[in-house]
Each structure stands twice: as structure tokens, then as C-alpha cells.
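Each value in this text was obtained by applying a stated rule to the coordinates, not by laboratory testing. Since the structure is predicted, the reported quantities are computational estimates derived from the model, not experimental observations. Cβ atoms are built from the backbone, for glycine too; each structure is taken alone.
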Structure 1
Amino acid sequence: MASYSYVAFIFLSLYVTAGHGATLQTVNGRIHIMIGKTAGCRFAQMFMSQVAETNRLYGRYVDIEFLPWGRTVRNPNGTLTCQFGEADCFANRVQRCALNMMRGNQNAQVRYMQCEYSEPFPALRQRSLACSSTANLNIVALDYCVSTRYGDSLEGPIEARGREGLRVINSIPYVVFHNRPNVDLHNQVAWRGLTSVVCNALLADRTTSVTRC
């Protein structure tokens, strides 16, 4: 069922993209990219390679924001129910803590997320904090965040940030540019790839050094 759904999504992406003309543009020479993910989603795992490549090539022009929340639901008693179960919840919590500790260091954040979304998927499958070493994080501080109410305090802002993107795009992972959810631009990413979409936007801005895609 999951494979069928993804194929259907790709064909829908091709159809919608062909029918609309939204074009990604820079804002003051930069592109803000918000990525809604959840740890247990196979397609989010696959998409991470595109994010890493985009950051490698165009990191000087892009601001990447990860939202490890996905389709998580907050229950009336305050507990969370995650799309892929308790392991998904735990891994998302670890990622929120780690990303918060790396605020302002995008390269470290991307390296860390590459680790979490690659075999053996340490936080998701092993309940491990092993990826902290890829970003030189203090594992004791990370464990404190994951194990205490400090980790709880990071849930609300991420939940709020992702609500509109998920409502409009209704897909995991989802991509939002410049904090304005746009189904057509999201579908262009699904069709052409994140790196290509970003490159063409930078190419159209003469203030950047990008000369070809």
C-alpha cells in the first residue's frame, strides 16, 4: 500500500506541476526551506539525500529548517501518538533535541539528520543517541533533553510551525519555501528534485554566483 501511494503521489505531482506555473524565487538572495518529516517514514529517509546534496552545493544561499513531527497527534491528556508508533515518537524527540542544540549550525544539522535517516537508523531502530557524535554534541546534554521536560518544551513550537504546511500539502515529507505552503512548488520538488528546483531559483537571481544547473 505504501509503495502504491507513493507512485500515485508522483503521478499526481506530474499532473499538478504541468497544470500550474508557480516559480520559486529567492528573497534577498536566499531561499528558506522548511521540511516536515517523521523518523519512521521511508520516503522522508530517501529524501534526506536530496537535502544533503542541496546543502552541499548551495548551502551559502539556503536556510534549511527541519520539523521532526510529521502527522503526530497530541491527545487530550497531552501524550503524543505518532504515525509510525512509539519508536517514531522517540526518534522525533531525539531529533528535536539535537537540532535545538545545533541552532545556527546548518551543516552540523544536516550531517546529523543524514545519520539519523541512514542505516542503522540509530534513534528509530535502536533507541540510541549515537548520531550525536557526527555533530560533536554533548551526549549527556542530549540525553537530559530527551529524558526531561526540557524535551517537552520543544514540542509546541515544532507542532505549530508544521501545522499549516501539513494542512495545505498533506504529505510526508513536505517542503515549504519561505514559510508559504504551496502545493505546486512542493510537487515540483517531487517531480524535479529539491536540488534542481533550488538551483533554478538561484540561477534566476543575478546576485548569486550560480551560473548553470
Structure 2
Amino acid sequence: MTSDELKKLIANGEIQSDSKVIKEGTLKNSSGESSSYSIHHGWDIAASLDCDESWARSNLELFGYIEQQNFDDEYLNKVLNSIQTEDHHWNWFKKSLGTTGDDYEWFYLYADSKPQAACLIFHPKNSALCDSNIFYVEFLAVAPWNRSCLVRERDYFRIGSTMLTAALKFAVNQLNLKPGFSLHSLPQASAYYEKLKMVNVENRNKENLLYFELLEDDALRLLGAA
């Protein structure tokens, strides 16, 4: 079956999802109002395609808006530099096709009937800082509308932290892993992981990707704040 044929089946509602809701709660938007959200766990290629399509539309709308503003070159460069686009080429549909094994876990955060974030983890992963098994975040992304830039306020706050906390809780309670996780960070995201108190292990860096790991005590604090 080709990718186009599979996408057609998804569009016709002929592909059943294996995902289940593992967490529900409320999120604060930029106006201070609350909205309900749910985090779904499990392989769900339709949700991955939803991420690709809705996030691509959002980026096109944003850049279309910027193009219409006729900013001078100096301010235009500031605007473009404020937009986080390092992961815009990620294809969640293709990632789903290549990660169906039991050592992968998928998570999707939905609110307003839209995918607000997606996360893929691999387990078990040997910790670089202690003798224990944790999990590794293969990919984590929040929707473009949840990223602030000079010309747009984000819709919701703490989306990434909410997703990571849910994945961490699942790993500890369902996979029997030690509290903690590791990842390689894109340059624009490094400051965020440093705020989480993640430790950079320099000998595991890859080219321009820094390797971060969250220690057990800090992981427990993250779980306690959930």
C-alpha cells in the first residue's frame, strides 16, 4: 500500500486508532481562559497526519501574514529569527510508519479538536549519569500556534512540559523505568531544557544537537508539579 492510499483510508475514516486517553485536564490560553485537553497514548497514524497537515497550514498562514505586512528588512529579520522552525521538516506520518515496535511509545495532546503537541519516546535507554534505565525522547514538538514570536502570541502555555510530564508518569508507572529521561535538543530548544534543570552530557552531543538528561530528583519534582 502506498502512502497516498493510506492517507485516503485515513481521510475516509477507515483506519482505527489504537490510542487511549491517559490524562485529562485544563490549559490556560493567552487570555487567561481555561480549555480542556486530553493526552492520548498509542500508535495513531491518523493523529500524526493531523499534526503534519494542521501544523503546515498554520505555518503557511503565519508566513503569509508576515509577507503582507511589508516590514522593513531589519524588522523582518527580527521577526523571522523569533520563529521556531527548526523542526518544520519533521514528517510525523512517516515517523509513525517507521516506529511501530514495542520499544516506542506515542503521545498526542489534543485541545479544541486540534493536535497541540506530539511526542515519541524510545525505551529503555541507559542513563549517562547513573546506573539505571530511563527513556529517550526521540521527538517532541508543540503546534506552531503554541510558540510565541514577535507577531503572534501563543495560544496555550506549558504544552511541552505537560506532554513531558505525562510521558514521564507513563514511563514510571507503566514501563517500570526510573524517573528521568534524555534527549538531543535542537539549538532553539536548549534554553527550555536548561530551565527544566536538565544536565548537558557533553560526550553525548551530536554535531549541533546537545544531549540533555533529567536526573531522578528533578524528574520527581516534575512529577510532583503535575
Structure 3
Amino acid sequence: ISLAKIREDAPFDKVCYIGCGVTTGIGAVAFTMNVEAGSTVAVFGLGGIGLNVIQGARMVGATRIIGIDLNPARIPMATQFGMTDFINPKEVDNVVDHIVDMTGGGVDYSFECIGNVEVMRQALECCHKGWGESCIVGVAGAGKEISTRPFQLVTGRSWRGTAFGGARGRTDVPKIVDWYMDGKINIDDLITHKMPLDDINKAFDLMHAGESIRSVVEF
């Protein structure tokens, strides 16, 4: 849908972000994958989507949330949102082996929030054999293809994708607004910049430089 009715007391300069990033990340956890309390989760990519996956995992009761990113500057905010462990792929020999070793066999759920087909494979292969499930959230470039050995799937792992976090717009968007208003999720700290429409190009510059999580353009 393109329109959902929400409560009148919700601040629109905050809940506007629910229109995409918040719902995509939290919904991937709560609606698409139905992550259970006590689960172990790996999140590849700690941008706006990845941070929402992290806080979604914390909200549903995941006990270990591993963040994977090349940028250590993202550690403080990811930790604030619920990350318990951090891995920089540049600092380990093999990301998959490292996650499998540190979790005693692999994670219950993984989420790829970048759009890199090689990372999508890593996200699948770090899942626990027998029941591990990996969700592709990031959007790869046109023409890109994913691959893995069939052995990874016939030993019980599952590969899934999500769009808009599996949310039903008319009912789930108002529900997520309620979660925000009830203090169950944090949106304020994800909006790192606000600017008038005349400065919209600055928002793109901040995004490309990796200096913002999300910018709100007001007009």
C-alpha cells in the first residue's frame, strides 16, 4: 500500500522513517523470519537497515546479536541498539569460520543488509546446519546472481528474502508506530540529520560519505 492511517499524536518527522527502513529491518525479524526469544542472530551491514534488524532482534528477545561491518565507527550505535558482539571482516581470516566457532556451530538466524552477493553467501553459510535460516534484506545490483554449494541447503539451512520486512502496510505500520510511541523501538537516534529541501544534496553527500544513518528533509 501507499497510505496507512496512524495515530495523530505520533511526530511525523520521526515516524516518517517507518515508511521504509524501520519497517524493513524490524519486520524482517518479527514478520518474515519470526525470530524467537533466546535466538542467536548475525547481522551483516550496520547501516540504517542493519541497525533496525538489530533492534528488532533485541525486541523479540534474541540473546546474542553479532554485527559484522568493515567500519568500526558503527560499533557504538550498534551496541546501543542491542549488538552484543562485533566482527570486522578485515580482522579475521574467514568470517564464516569465525562465526561458527564463536557460536558453537553457527547462528540460528542471519540477515544480509548490504546487497553484496558474496556476503549473502557468507550469511547463509554461517547459519547452524539443521535449522539455521538466512534472510536476504539488501538489494544487489542488476544482473547479480547468488550461489552456494547445494550441500549448504541439503544439510538443513534455509535461504529466504524479504520485501518491506514482510509487513502488511495497513495493519503493521500502525503497529510499528505504536511500538515507537510505547518506547519499544528507537527511531530518534537513527535520524542523524535534518535539513530543508534546498539542502537535499547535502543529504546525499552525507550518505555517500557514510556520515549519516538517515536524514530527514523537511518542506
With relative contact order in percent (Cα under 8 Å, 6 or more apart) computed for every candidate in 1, 2, 3, 17 is reproduced by structure 2
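By the measure distance in nm of label points 7 Å out along Cα→Cβ at positions 69 and 165, tell me the structure among 1, 2, 3 with the highest figure. Mind dumping the intermediate values first?
On the way: 1: 0.9; 2: 3.2; 3: 1.8.
Sorting by distance in nm of label points 7 Å out along Cα→Cβ at positions 69 and 165 in descending order puts 2 first.
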Output 56, 45, 38 (Cα extents along the principal axes in Å, calculated) maps, among 1, 2, 3, to structure 2
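When log10 I(q)/I(0) by the Debye sum over Cα atoms at q = 0.14, 0.16 Å⁻¹, for residues 61-124 alone is computed for each of 1, 2, 3, which one produces -0.44, -0.56?
On the way: 1: -0.44, -0.56; 2: -0.65, -0.75; 3: -0.39, -0.52.
Value -0.44, -0.56 for log10 I(q)/I(0) by the Debye sum over Cα atoms at q = 0.14, 0.16 Å⁻¹, for residues 61-124 alone corresponds to 1 out of 1, 2, 3.
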